[in-house]
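Undergrad: Take a look at the structures below.
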Structure I
Amino acid sequence: MTTKADSVNTYSIDYCKTKKGFEAKLKKRQKLDMNKIKQEFTVIADAGIALVIEIDNEEIIIQEYGSCLFKTCKDEEKAKEITQKIFKIGVKDD
């Protein structure tokens, strides 16, 4: 059984040349709790299955299925720290 803590730590982060930004994805595809994410972070736009949020002056597009695209962050370590925050809040308990 995978715990919430395991899920938070089980993701990949890569620079996507096509999207021109870092993209973090949960290795196990699962839905994020978008309501919890909305309550915790500054929401710039809400499209239901996707959110644009701001954390530490960085814009991130969050997909409900467990993907985060960093629109403005060019620092991989900072992207990792923010990803941890998002997944800690948003990963649903099984």
Structure II
Amino acid sequence: MTGAVWGIAEMRVLALLCGGQHLHAYAVAKVTGVEAGNVYKILQRLQAHGLVNGTTERVEPHISARVPKVFYGVTTAGRDQMSALRTLVQAST
């Protein structure tokens, strides 16, 4: 996340995923309270910076007509970034 401006919403999403769960965007929105439309954008930015990765579920087209969900999880770089952010916050309080 170096060189980028990040807000509370990005930190909330990253912190949630650091809990070890792989969640789809709507679940992230429900848990964090961040609007779903914003969560998709946040996840895309975090993924572009290598802090989260997404895995698309397999859906058998003959069984389900719905769009496959993408489940997001944190990467090692994401965990390191969250740890650095927590250290920074603790040092400033």
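Each value in this text was obtained by applying a stated rule to the coordinates, not by laboratory testing. Keep in mind the model is a prediction, meaning the values are calculated, not measured.
Undergrad: Rank structures I, II by Kirkwood radius over Cα pairs in Å and report only the one at the top, that is, the highest.
TA: By Kirkwood radius over Cα pairs in Å, the leading structure of I, II is II.
Undergrad: Using helix-only ellipticity at 222 nm (-39500 (n - 2.57) for each DSSP H run of 4 or more, over all residues; to 500) as the calculated read-out, with -16000 as its value, let me know the right label among I, II.
TA: Details: I: -8500; II: -16000.
Here the read-out was taken from II.
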